[in-house]
Each structure stands twice: as structure tokens, then as C-alpha cells.
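Colleague: So, here come the structures, one by one.
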Structure P
Amino acid sequence: MFPELNSLLGASTDSVDRGKLTLLCDRKTNGSFLLHHFLSYYLKAGCKVCFVGLAQSFSHYSAVAQKLGVNLQSARDEGQLVFLEGLRSYTDLLFGEKTDPQNPLCFLRDGSDLKPLYDFVSAALAPSSGQRWKCPVLIVDDGSVLLSLGVSAVQVLDFIHYCQATVCGKNKGNVLCLVHNDSDGEDEENELLVKSLWHRSTLILQAEGLQTGFCKDVHGQLLITRRALIRGGGEKDRSAVYQYKIQDKNVTFFARGLSAAVL
């Protein structure tokens, strides 16, 4: 995880906020570093994590986590991490002669809703006697992949809604979802997904590329928005913008225009 990002968010591995839906999105840049931060953060905090990896293989996430001081294989072996390797599930569906009803992504073949995936998540994060983990956490990487596979935005939103009700509401955990936001309004399904999740989320982190183009010392900017919990109660959404530079094992953040390379 990245200590500076934890500081900006007021987060600590000693005490984890619960009942939150967090949206990670990126625009004209790659915001996956945010996803890797939260994965390592929740594992180091002692949470039970169900990771729906639709964009990359387990080995990819494991290699990045290793740089951040987390061993995903050990977490998996100990039962702290339940990992759904979407790429392997796709292959089984596309090239298998029969549809495996136990495959959490079997809905891609028969055109049904995402209930099999919800059932997988619900079972993975169900409370158990003698459980030693702090709280359950669902991480989805990423919702845009489901759209590209023919799933509608409404179906994805229904899935997130039920996961939020179960994981955040019933089990007092957290849900985190990454969605790309590069459509510029041309992809209506993606726009619907991003906007709907934005309004449902408690915390939104949006990574954006610099309008001035590539810079070796400033890789992009991060918009952090904390949604007001009570509507009509006088509270307003709070937002802050920081620029950042990605390093091999860390990310540094600074106020706009205050990079050491610029001053």
C-alpha cells in the first residue's frame, strides 16, 4: 500500500471504516495503482477479501502485491483472500463443450443475470464461526470488462447493489469497484455505469491524465471526493485534487503545481 495515500484518506490498518462503497475510476490514464493500494491495504489490515479479477491474471496481481509487501499466495492459502480469476473462467466458457453451472461467470454463456457471481461473492464472504478477520471486503477489477463482454450496465448495477446490501449492510464490510471512464460520452452503457456508481458511492477516487500531456515528473492527478452521507442536511460533498508520481514501489502525492521537479 502507499502510506501517503492512506494519509490523504485518513485511513489506518489499525481501524478500518465499514459499510462503504468506494468507486475507483480513471480517465485518460491507468488508475490500477489505486486498486493495488486497496488490495494490499485491506489484506494488511486483516480483512477477509474476495477479489473478482476480470482484467488480469492472479500472477499479475501477485507480482505487484509483492512489491508492496504483500504475499497474495500466502493470503490465498490461509483463506484470507478468495480470488476469482476471470481470465481462466472466460477460457473455460469459450472453449468448454458444456457450461459448468459452478462457474461464477456462466451467465456470459446463457445470457442470464449475474446471480451466479453474486452467489460466489456471498459464499466467499459469509460470516463463519471463529472467524479471525476484521471485516469482509469485495474488490471488483473491473466493471468495464463486464460491459465489453455483453453484460448491460443495469445488470452490473444490480449486481453491485445486491453485493452492497449483503457485504456493506448485512455483514458490515466494504465494496470497492474499478471502472474506466474514457468514453467521453460516446459509450452510453459505460456512462450510465460510472454515473450511477458515482451517486451510490461514499468515496470516489478518480485518476486523470494531465491536460498538458505526458510529463516524466508528474504522471497525473487524483480527484478524491467524499460524498455527503445525509442529503438535505446541510452537508456538501468534499473534494480535493492532488497530483502524483508513480515510482517502482511507491506513489508520491503533492498539491497541484508543487512538484519538487517544478519548483
Structure Q
Amino acid sequence: MTLLQQKTALITGATRGIGFAIANAFAKHGANTLLIGRDAQRVDIAERVFREKFQDTKHQGVVLDVGNKDNINDTLKKLVKENKIDILVNAAGVSRDGLLVKMKDEDLNETMAVNLLGAMRISQIISRSMIQKRQGGCIINVSSIVGVYGNVGQTVYSASKAGLIGFTKSLAKEVGPAQIRVNAIAPGYIETDMTADILKSEASKAKLIEAIPLRRLGHVDDVAEAALFLACSQYMHGSVLNLDGGLTL
């Protein structure tokens, strides 16, 4: 299937976990991908994997630290000159869990810089380019169910993801008239490197699964399918998709 044929998608956090799965789903459906990551080795590996798997050199790895304002400006301004970016997925994220009273200031700053400010700055540049090219576009922000309902020990992470939801809704109102659709996905517990510490205890994992009506944890492909839906759904706008197996019912 070629749902995204002749579309170019820029995906942050694309070298692992949810971001990699989304990029893979988009490429599978015909999109050219710009694979953003901050680790040069991982970026190189991702680019080679995509080019070999899809027999296409139109997949490009890009080294970028989304928590670095100057890095964003320098790298993205060059990318938008060289590419017509149709889809932006802000999937890069970090989690520095702990009680707020014990949280180090550098962890607070990094979490907000990557999860919220990075997504905002990248969206600013990409949406401006989309408006100038007058062909519409799609922005998908990967938030979290924690940003909707909160969680003990994740105050800073929750704040960053809640901010991303508010940002999604406000940006949707701003750029909707330019036919740029903006939506968010709020995943629940997805098995990734980021949730490895939370799920390392078999007893805790079993208890969590018992609380999920579907009786299983989420997979990165579940999030990728939701992102593909949002990328293709032409009337979905300003929405937040809860993707948690019914955990928050």
C-alpha cells in the first residue's frame, strides 16, 4: 500500500522505540523519511536499515539534539530548504522520574527542553515552511496518558506531556486555516527502553497488566498505527488519541 506516496515525513526520536516504529510504518506506506536522532551512530544505523529494507535512498538520517535551540535552528532551516516536509512527528522524549522534592534542576530542564520546548521549536519552523508552501501538512505530537491524568513520581514528565497537549490544541486553531492538521497521541504503558525500569519487576508488571482491560501492555506498532491513521485522516484535527488499552476508563 502507498498511502503516503510522494510525502516526506520528518520524525524526531526516529532511531529507537516509538519514533522508529512510526518512521517504519510511514516508509512502508511510501513516505520518504527524515530520521532525526541525537546519537550519530544510531542515526547512521537507522538510515542504512531503511535504505536497505525499502530499497530506496530517499530515507535520510539527520543528527539533531531536539533539546538544543541552536542545533534545531541550524539543522531545520537547511532541511526545509532542501525538502518539502508534509508530515512532522514529534516523538523524541526523555523521562527523568522521581518525586518532585528530590528532582534535580538539570533533570527538570532537560525534560522540558526535549519533550516540550523542542517540539514547539521544531513545529514553529516546520509549520512556517508548510504555510509558505501553501500545500497544507500534518503535525503529530507524541504525548502520554500521564500528561492527561498525572502519575506519582512523574510530575515533571507529566507537566511536559500535558504542555504538549495544550500546545497541540492551540496550534491546531492557529494553523488549521492553512490546512495544516495538528493532533496528538497519548500512549499508555508501551514496552520500550523508556519504560524498562517501570516494568522490570515481574510482580509490578503483572499488576499493571491486570489493571488494563485489554490485559496487555502496548507495543510500539500500536502507536505507529495510530500515527498512520492521523497522517491519513483528513478531517481529524486538534484531537488527542488515548492509546492505553483502556487503562484510564
Structure R
Amino acid sequence: MLKGMVSLVTGGASGLGKATVERFINHGGRVVILDLQATRAEQVAKQFGSEVIASPGCITSEDDVKKALQLAKDKFGRLDTLVNCAGHVATHQIYNFNKDRPCDLEGFQKCVNINTIGTFNVTRLAVGLMGQNKPNEQGQRGVVVNTASTIAYEGDIGQAAIAASTAAIVGMTLPIARDLAPRGIRVVTIAAGIFDTPLVSYLPEKMVEFLKRMTPFPSRLGKPEEFAHLVSSIVENPMLNGEVIRLDGAQRWFPL
């Protein structure tokens, strides 16, 4: 099913997005990468040749998203799958009582703007192109896979922005799936645990070891290719719709 499939992957220049791009290409797909990291996106595109196109831009920009979609249409003729991996991480406690100062509101707004608004923005625009597809034998025209976080359920100290912004992605999964069901477009969200990506590279080694121990099995960080594997499974399974799937090795957050 992945062979010949045309996908738009946001955040496809690194981490979970890059692993998804690689899996799609290795299974005969074609991909447009929408990512702010222009140089990295171009490098990934060059790695796979003409089957991958880089479209530098921000997921919160209507113009940037429309440009990426136009590239998909001009180069590959259609869009079958959207995978939203682009995101932002910010950790701030709501109030610093030692300094008698509230957290910076802009940090919270940026997290919500990128994670929630950005995901919604790309989805609302991409499904218009998907909806033009001829339905397959099951009436399907496209698939949307969004990325949230297990922090949406068990946020820890300082994680209000991540929790709120990804909980919104969780919350809008079913309504959007219902919106798009008459057009044959499925919507599924992956609530990812802690994965070995550049987003966690700043963490001290002691924290990384603690996170590993917190994961019952396998007791390690997730591998980006495992995320990509789930994405392809969602695309291939037509009964998965309106669902949020945790991918975390049974990891649960506990207050530190």
C-alpha cells in the first residue's frame, strides 16, 4: 500500500519525521518535506533523489503550507498521506516564587502556536488536496497521522505548555476524523513517549537514565524507526480511525 503513495511530512528533516520519510521511501513512496530547517531538509532530499522534495517553511504559515502542497501536486500529482511531526518543546514552571515572577507568556504561546495551531493549519489545508483523490476500493482518499505526547496525559513539573498543546491534538483527533469521514479521509494521532531524537539531546545523562528506568519494557528510549513503523501500520490498516495510540513502552510519568 505504501508503494507509490505521496506524503507530506512536517518536521521531516530530523528525528521522528526523518525516520518516517526514510520508511516511506524505502517502501516505494514519495515525499514532500515541510521543515524550517532548510539545509537539513535539502540534505535529506538529496539523500533519496527525485522521490523526495524539500519545501522549507513553517507549519503555522498558510503560504508555506500551500507552497508545499502545490509542490506535491505539481511533482507527484496528488497527496495521499499527511504526517505531522513538526513540534516545539518548552519547559517552564508557571511561577518562580524565589524571584517572585511568573513565567514568560510568550513561551507558552509559542508551544501552543506550533504544536496545536500548526498541526491544525497543515491538516485543514492538506485534506483539501487529499479530498480530490479518486477513492480506493474501500472508499478511502487519504490518511492524516498527527503527533502528540504522553505528556498530554501525565505532564510533570514545568510541562504545562507541552501538556496543553499536545492534549489539544489528542482532543481534536476524533472530531476531525468525524468531519472527514464522509470524504474517506482517516485521522489518527500517535501519543509518543520519550524518543531518541535531537529534542532530548540537551538532557543530562542522569535524566536520560532515569527516563529509561521509568519505561517498563523495553527499558530504553524509543527509536525513531519504531515511530515510523507505527505510522506505516496506521496507513495500511483501514480500520484505524479517530484513535490516539500511545507508543511508550508502558511508560508513565510520575512526579519527580
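Colleague: Of the structures labelled P, Q, R, which one yields 1.9 when distance in nm of label points 7 Å out along Cα→Cβ at positions 64 and 80 is computed from its coordinates? Display every interim value, and only then the final one.
Modeller: Details: P: 1.9; Q: 1.0; R: 2.7.
Matching structure: P.
Colleague: Looking at structures P, Q, R, which one was distance in nm of label points 7 Å out along Cα→Cβ at positions 8 and 240 calculated from, given that it came out as 0.9? If you can, show how the numbers build up before the last one.
Modeller: On the way: P: 0.9; Q: 3.2; R: 2.1.
The correct label is P.
Colleague: From which structure (P, Q, R) was helix-only ellipticity at 222 nm (-39500 (n - 2.57) for each DSSP H run of 4 or more, over all residues; to 500) calculated, if the value obtained is -12500? The partial results should precede the final answer.
Modeller: Numbers: P: -9500; Q: -14500; R: -12500.
It must be structure R, since only it matches.
Throughout, read-outs are computed from the coordinates displayed, never taken from laboratory work. Not measured: the values here are computed from a predicted model. Cβ atoms are built from the backbone, for glycine too; each structure is taken alone.
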